[in-house]
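Next up: some structures, all given as structure tokens.
We did not get these values from a lab; they are worked out from the coordinates using the rules stated. The structure displayed is predicted, hence computed values, not measured ones. Cβ atoms are built from the backbone, for glycine too; each structure is taken alone.
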Structure P
Amino acid sequence: MFKTLEDLVKTIRDRKKSSSEKSYTHKLLNNKKLIIEKVEEELEELKDAINNNNNQVHESADLIYHLLVLLECNDIKIEKVLEELKKRKNQSGLEEKSGRG
């Protein structure tokens, strides 16, 4: 299961080297405004899918893909995000929030 995510991240990183004419991902990676807009759009579509109880898996996949592209576009490595989540594993959400100051 997680191999699919690893493969997707690798593909997104590989697309940095391709051209915008051949790769939608490359286009997104090189336009921060566009990828932010796409993440916002995909989140709205997922919210609608949940509210209407249809197409939820498809919209979830779209959001995850676009979020991974947004992270890469901003040089935020998913490995670092996963490390942060691992640190929080044994801490309640309320504790984590109060620790932010």
Structure Q
Amino acid sequence: MKKKTKLGQALIRGLESAAAYEKGELKLKTVKRSLTAPAPTFSKNEIRKLRDALHLTQQEFASLLNVDIGTLRHWEQGRRKPTSTTNRLLQLFQEKPDLAEMLIGA
């Protein structure tokens, strides 16, 4: 008979565990997790206020968010709105300003 490989042994153990579970001989571990709430939306004034609180210029803040300065200006003027991903990033910087400092190396 051939020697069993690690993959073969793992497959056999897995099938044995599945069979034991079906027979009620094995109880599986479960982990309950809740989903994160959607990121809040930021108004033009809130974006500007956050930038001011972080003591950053428009250029520095745009660089931190990895967006063009024109995009940031449009947000601050209310012409455009940040994406949900950007809103999450803004939320992180609002709740933990030290993250911004860490990223810019201050």
Which of P, Q yields -23500 [helix-only ellipticity at 222 nm (-39500 (n - 2.57) for each DSSP H run of 4 or more, over all residues; to 500), calculated]
P
Structure with the greatest value (metric distance in nm of label points 7 Å out along Cα→Cβ at positions 31 and 47, set P, Q):
Q
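Given a computed value of 0.25 for FRET efficiency 1/(1 + (r/R0)^6) of positions 55 and 79 (r between Cβ atoms, R0 = 25 Å, to 0.05), which structure among P, Q does it belong to? Display every interim value, and only then the final one.
Working: P: 0.25; Q: 0.50.
Clearly, the read-out refers to P.
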FRET efficiency 1/(1 + (r/R0)^6) of positions 23 and 39 (r between Cβ atoms, R0 = 41 Å, to 0.05) - structure with the largest value, from P, Q
P
Calculated from one of P, Q, Rg and Dmax of the Cα atoms in Å reads 25.1, 75, and the structure in question is Q
